[in-house]
Structure P
Amino acid sequence: MQDVILTDLRLVHFKNHAQAEFQFSPKLNALVGSNGAGKTTILDAVHVLCMTRSYFHSTDSHCIQFDAPFFVAEGTMAIGSAETPLYCGLKRGEKKVFKADDAEYTKLSEHLGRFPVVMISPYDRDLITEGSETRRKFMDAVIAQSNKAFLDALIQYNRALTQRNALLKYFAANRTFDASMLELYDEQLCQWAPIIHDARAAFVADFEPRLQHYYRWMAGEGESVGIAFKSALTESSMQEVLAERLPKDRVVQYTSAGPHREDLVFTLHGQPLQRVGSQGQQKSFLVALKLAVFDALKDALQLKPILLLDDIFDKLDAQRVEGLIRLVNEHHFGQIFITDTHPERTAHMVKEVNEEAKVLDLSPIQP
């Protein structure tokens, strides 16, 4: 199985890098330096080149350096002997340009899955603490990289959902109702909903054993974790759900049930993780969750994704971090990027694990 490898990276006005260029090891790369040095920015640029979007910002313009007119992120991806130059550029007020092999994509979704990536970040805690939309986006981002039919269905479903909700608001504002107009969008939702639901249900069933495997490695055999899929479509068809919820939908003026309301439930010993899990247990769960994502993508795409470990010492103690680095340095994993604020600590640790590891110190040069 082949690794996905980013050999080099060039940034112009990308977040806090005015202009920078980097060469990377095909295996283990440690980015060290003080807070604000731009370590996480590099990881996010890698994510942009793999996924066409930032891991941290929903709005692309937030990646443009303060007061700059544009950003550029470009690099070379290698899979075996095949090299692909990638380019992502954005001017303020204009459409983002994304190219592979100098050819611009007509649809950015066509790029997903070509160069898979997994990010482990302190911000992952949002998966536990935030609402269901955060967990759906997490699930969908994994599925979409290997299932184009799912991604197409999701896009079509969301388009029909937006139109149905607008129609419900129109009915309420004008004190009118036309069932035949609503049926047009109901039919579209009923067409795409089963594809989305079935792909998510299959993902969760395949994913849970992977999560449990890595959590046991993180926390030992004494604790059991789980992940459950919560959906109104488990017991009913989309047609039945829409019919049952129509009176409520007309009152609240939006579609109150369907794939757009599905959720994941994380558990520890059968209880909600957010309620019963300690801070350490939640951190271990999140790391295990992302390593399970790596496994799922690797098997689905027959490629080893790039693994980005952002500020991993924030999540785990030094002994556990060293164990994690040793784990991901094995042949099972591919190219890895790690950030840390302590150059000596990280340099010593990664060199002990892999003598060929590359350490990039982003600390400003002292005069």
Structure Q
Amino acid sequence: MPRSMLSLLPGLSPMCGCHAVAPAGGGQPAPRRAGVPVIDTHAHWYPDEWMRMIERNGERHGGARITREGREVRFAAGTLKIDWSLDFVDLDMRLARMDATGVDVQALSLTTPMVYFAPPDFALALSQAYNDAASAAHQKHPDRFLGMAMVPMHAPDLAVREIERASKLPGIRGLYMATHVNGLNLDERQFFPVYAACEKAGWPIFLHPMGPIGGPRTSRYYLANLCGNPYETGIAAASLIFGGVMDEFPRLQVMLPHAGGTFPALVGRWDHGTRVRPELTHMKQPPSAYLRRFAYDTIAHNDEILMNLVRMVGADRVVMGSDYCFDMGPEQPVEVVERLGGLAQADRDLILGTNAARMLGL
């Protein structure tokens, strides 16, 4: 099916020579939507170039190791350990999955371990390797991939330098960062120059949990993810609100993953605390006034909760996400939006692509 509909948004040209790939099992590719390209804002990628840099130099710079066993990759640096499959690396497999699920464009992002585990100079080199690879993926598939930059947030001066460099790379459209930086919340003053650089570049910041809170109490039942990740997102939002980041940078756009985590559910409690607690007397307006300062992805895993979020913040503040290709993401991210009852078609279009296109400057 032709994808010339992507020409409807500036910066996205028609797909030239790309063909839909049938999903596993012999089924037909998902039909393309007319009128709006579907943009997945929450899709993770580990470039081979980035992995090879860790394989060559990681043990000398932070003790990081990557080992490959068949189609599995294992990363380790101190107590930080993560495994992923080559689905995260292979762009052809990714394109086939996008075609099968009706996704036109992915905004590629690095996730755990990001680069904060490494000494600053090596973290900068890893960031540059990732950003260059994401730009190359965009240039090879300009209608399918965009890049969310990685920077060494634990070295803010280097992070600002990389934002200035990466903002000139084709296809790099924003910044990806963790909900904390090696245990520091996001309202630390040392990070303000990074926010200023993003605001100047017109870049949104997309957040993602990494090393969530909980410790030993969340070591069983996958609670570090089931509970820890949404709590992490809530703490990040609280830090940005209570710490004055959203006031200091009024044009800064921030996307909260996993449907905003605990923030939307706790906003009433935060409002009450702002009225009664001496720690919050500096607040000039309640936290609920900041709900629409953020964007939120669709990874709620519950239609009622997602619809409540849309009602609370507006359809123009919600963007589609898949968490590709982790098992904690929805297998059919477009269907998540399509099946929502009571949602006008114009609002579906906003969530599936128009909002993301606006945030990403397309």
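Can you say which of P, Q returns -14500 when helix-only ellipticity at 222 nm (-39500 (n - 2.57) for each DSSP H run of 4 or more, over all residues; to 500) is computed? That value comes from structure P.
By the measure FRET efficiency 1/(1 + (r/R0)^6) of positions 259 and 283 (r between Cβ atoms, R0 = 25 Å, to 0.05), tell me the structure among P, Q with the highest figure. When FRET efficiency 1/(1 + (r/R0)^6) of positions 259 and 283 (r between Cβ atoms, R0 = 25 Å, to 0.05) is computed for each of P, Q, structure Q gives the biggest number. When Cα Rg over 2.2 N^0.38 Å is computed across structures P, Q, the figure 0.95 traces back to Q.
Upon calculation of relative contact order in percent (Cα under 8 Å, 6 or more apart) from the atomic coordinates, which of the structures P, Q produces 16? Display every interim value, and only then the final one.
Working: P: 26; Q: 16.
Only one of P, Q returns 16 for relative contact order in percent (Cα under 8 Å, 6 or more apart), namely Q.
Read the figures in this text as sums done on the coordinates, not as results from a lab. Here the structure is a predicted model, which is why all the values come from computation and not from measurement. Cβ atoms are built from the backbone, for glycine too; each structure is taken alone.
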